[in-house]
Structure I
Amino acid sequence: MISVCVITYNQEQYIKKCLDSIVEQELDCQFELLIRDDASHDRTPIIIEEYAKKYPTLIRVLPGEENVGANVNLLTIFSACQGEFIAICEGDDYWTDKNKLQKQLNTAKKFKDIEFFTHPASVGGDDDTVNKIWPCQAPTFFNVNDILRGLGQFAPTSSYFFSKKALVALPIWFGKAPIGDFFIELYLTGMKKGYSLDEVMSNYRTSSTGSWVDTISRDQTGEKGVRAFRMIKIYLKKASLDFPEHKPAFLKRLEYVDFAIAHQFMKSGNYSNFLRYINKAGEGIGDIGLSAKILFTFRYVKIVILGLYKIKKSFLYAQTIFQSWR
């Protein structure tokens, strides 16, 4: 059996497409659909109940009167799974291939020593989706170092397919971490390796209303972004203790986070803290792209930095960082 997990929060405009894409899956084994809404204030719970009544043998709705946050919500729903394998599709995402589960199941049966599987996804809304090059598209077989090497998330959450027994690897602090996707990738791959199919089989909404990216992007003060990325640094350092052999890759990852913090400070024109964090990031951030290299090169020329932020044309990379760290 495969357990499909859906977590939702205020996603009334997206949830129908998500659930339709799951119930339409065609595969040669039984699967269950578990849903837990995190105490939404809109019509999401009502829509979920409508689907539960329509598909009573397929859908199980877990109680969600209390808002617990995305990571605890995931842990709650994971604990209720009965399947040998688990797939995730958050309420604002959806699958685009009716054979997605079957393809990943076939792959899991072929590579029995692998416990974590992914695939690329298109990005955007219903009418403006575009294909994105995800880090998971190369190499096919990946490890922790590959996951750490990218700017942000290695693969879309809507692609995750893994063995239930791999969940024991999640750290005890997972429920408190500011993000979940990245740490799921990291720990479920663990000391082994993962496998990614090079097929686009889902759509990943990176800036849906109320999402992490949307919240950070709309905050013009940068305060929420600074807090969020500082928390990410704390938990990255915690994770690095569990993967000592990958210390260089963790250090590089922390440089990228410092650069993201520097950007957040400049939203409110806080040049001194921008300078502090871009110096902490170091010249290695030039790997991000030309805009990052220009910023580091001219970091001590305040008028140039302020001018670049004013026109904002040099910060297209920031959207990528935010979307990746969703």
Structure II
Amino acid sequence: MREELLDLYFDAFPRDNEAYARLFIERARADNIVTYREGGRLLSAGYIVDKRARFGKEEIGLPYLSAVATRREHRGKGYAARIMQAAFDRLYARGESLTALYPFNHEYYLRYGYANASFCGKRVVSGGRVFAHRPASRADIPAMAEVYRAFSAPYENCLLCGTDYFEALFLEVEADKNKIYLLEDGNGIFAYAVVENGEIVNYAARSMRLFLRAALFRGMAVRDFSLKRQAYIQMRILNPLRFLALDIYKKNFRRVRLSVTDPLLPQNTGVYLVTRRKREAFAVTRCDDGSAADLAYTIGGLSQAVFSGRGVFERRRMLFIDKY
């Protein structure tokens, strides 16, 4: 089956590195691969990539959907929609509250209830300051994790990157024949960066100001997630009953009835009463008794309201660097 999946992958993404594609498919758990067949032939597939995230003070699962693809001669027949539906059903059954993806087109996935969640802006490293640098090794993973922890601290919502994350990052970088570079100052490692085709595609730094002056990366583009110039990662609420219990509300919030419509996961359709219990604790109950709602949303509209800070929701700083 893995060779069959690889064949479909390259039919959809012919420019991708073969070693990376093989690694990606080989590492995917069988229950994280979603497929659609006709007459025994694989026509469409997608992958669930398990990740973790911090939302406020809570840690939650944040599975990404990745490499959703249909054979070229069968596109336009709704097979990708079947993959998305099957993935949603599977993740809902697992108890996940939220999912994410990096879209090839930010308009396309709105139909599935996704909303723009993470934003960034492009900057160019000016250079001008020479720092000690060297390629990273797996022995540096604890130090790299500490750099990321410091880098992500100002963001209320962010991807969690522990030992397993960096182990996987090394495998992916090696498959792509790239390197992870470390920058050091008098206090030790203060930044790491993955460079691909002259662009920094993954990084963290204790000081963004110093990182943007690193001579090693002069002239390279880098995404700055403190800027809000363009949409980056999209997210979709999978289970409002679970997700609405997180600390996502404005400080003066006390109570609200939300009407939610979700055509792809109809079990989510209903009215939710959210009440603040304590300073950062919220109770969520279903109240499908016909009573009027204060606010009404489609599931995509609810996702957009949460991540844009509309209505009762507080907009949070988001750091989600990973595409896949």
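When relative contact order in percent (Cα under 8 Å, 6 or more apart) is computed across structures I, II, the figure 16 traces back to I.
Of the structures labelled I, II, one was used to calculate Rg and Dmax of the Cα atoms in Å, giving 19.9, 64. Name it.
On the way: I: 19.9, 64; II: 21.1, 66.
It was calculated from structure I.
If mean count of other Cβ atoms within 10 Å over residues 30-37 comes out at 20.9 when worked out from the coordinates, which of I, II was used? Label of the originating structure: I.
Compare distance in nm of label points 7 Å out along Cα→Cβ at positions 6 and 70 across structures I, II and report the one with the greatest value. Numbers along the way, then the final one.
Working: I: 1.8; II: 2.6.
Checked I, II; max of distance in nm of label points 7 Å out along Cα→Cβ at positions 6 and 70 sits with II.
One of I, II was used to compute helix-only ellipticity at 222 nm (-39500 (n - 2.57) for each DSSP H run of 4 or more, over all residues; to 500), and the answer was -13000. Which one was it? Of the structures listed, the value fits I. Each of I, II could give FRET efficiency 1/(1 + (r/R0)^6) of positions 142 and 254 (r between Cβ atoms, R0 = 25 Å, to 0.05), but the derived value 0.05 comes from II. Each of the structures I, II was assessed by distance in nm of label points 7 Å out along Cα→Cβ at positions 38 and 270; the largest value belongs to II.
Say we calculate distance in nm of label points 7 Å out along Cα→Cβ at positions 134 and 182 for every structure; which of I, II gives the highest result?
I
When mean count of other Cβ atoms within 10 Å over residues 198-205 is calculated for each of I, II, the greatest value falls to I.
Comparing Rg/Rh (Cα atoms, Kirkwood Rh), for residues 22-189 alone across structures I, II, the highest value is found for II.
Computed from the coordinates by the stated procedures, all read-outs in this text should not be read as laboratory data. As the structure is a computational prediction, the values presented were derived from the model and not from experiment. Cβ atoms are built from the backbone, for glycine too; each structure is taken alone.
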